[in-house]
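So, here's a batch of structures to check.
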Structure I
Amino acid sequence: MGQVGTATSWSVLGAATANIAPTEPAARAIVTSPLQLRGTSTAPEGAVGVTVRDRSSGPPLAESYVTGGANGAPGPFEGTLDFNPPTTTDGSVTFVTESMEDGGGVWEATVVSVEFAP
């Protein structure tokens with residue numbers, strides 16, 4: 001992996017798994033609080049963790065769960081999530097399923113890059 005320019009940090013712009021397919025927010029959407037969450041997923045017991053972050057190194061702006069399909073059967077999820085004011089103009093919404101085998105580590109993740117409304 002090479003270094004581009006003189007940058008000393010990097011950020012994930014997106015990641016996807018077929019088992020978590022959000023339709024809202026869309027990639028690079030301009031978002032406000034409360035954040036609308038929609039899509040389809042399958043996860044152990046249906047639970048998909050959702051985290052909103054800005055690009056700072058601070059704590060998440062919000063964390064919660066949505067419930068979609070379970071145990072291999074995809075199903076829709078829908079919800080809203082209030083988040084704290086961001087300190088940067090952009091960030092991400094991460095959707096994760098947790099492993100039931102290793103004490104709750106991340107099993108799969110979909111990351112959507114977003115912009116925060118002024």
Structure II
Amino acid sequence: MVDPTRFMTELFAMWVERDVAARRAAIEAHFRPDARFFDHDGAMAGHAALETFSDSLQRRFPKARFSLTRPPDVLGDALRAYWTLGPPEKPAAVNGMDFAILDGDKIKTLYAFVNVPG
């Protein structure tokens with residue numbers, strides 16, 4: 001089993017990684033090639049779709065960073081993490097919870113529950 005805090009910290013850093021090669025390596029390290037991802041923007045599958053989503057996230061939230069709000073929970077093959085997203089110098093713009101189904105040490109399915117203020 002993966003170390004849940006390290007795994008989720010690396011995963012959140014991946015979403016806002018600007019270096020394309022580093023982001024691709026992180027996606028490959030954390031997701032199965034056929035991984036599925038669901039959030040309020042829709043559903044997507046595969047590494048290329050995850051990269052496209054990461055790009056869109058960076059455009060919408062430039063310079064934003066994720067932070068865990070408490071240690072992740074693990075139950076069987078599932079991992080749950082609560083987070084905030086926002087610029088480091090300001091209060092979080094968005095918060096939510098990710099729920100991942102793992103296949104060994106990689107994500108098979110990820111659900112992002114996002115609470116958008118407003």
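Looking across I, II, the calculation of helix-only ellipticity at 222 nm (-39500 (n - 2.57) for each DSSP H run of 4 or more, over all residues; to 500) that yields -10000 traces back to II.
Using Rg/Rh (Cα atoms, Kirkwood Rh), for residues 70-109 alone as the calculated read-out, with 1.11 as its value, let me know the right label among I, II. Source structure: II. Look at mean count of other Cβ atoms within 10 Å over residues 46-53 for each of I, II: the largest one is in I. Work out the source of 31 here, i.e. which of I, II gives that when relative contact order in percent (Cα under 8 Å, 6 or more apart) is computed. Traced to structure I. Given a value of 25, 18, 13 for semi-axes √(5λ) of the Cα gyration tensor in Å, calculated from one of I, II, which structure does it belong to? Only structure I yields this read-out.
Throughout, read-outs are computed from the coordinates displayed, never taken from laboratory work. A quick note: this is a predicted structure, and the numbers were derived from the prediction, not measured. Cβ atoms are built from the backbone, for glycine too; each structure is taken alone.
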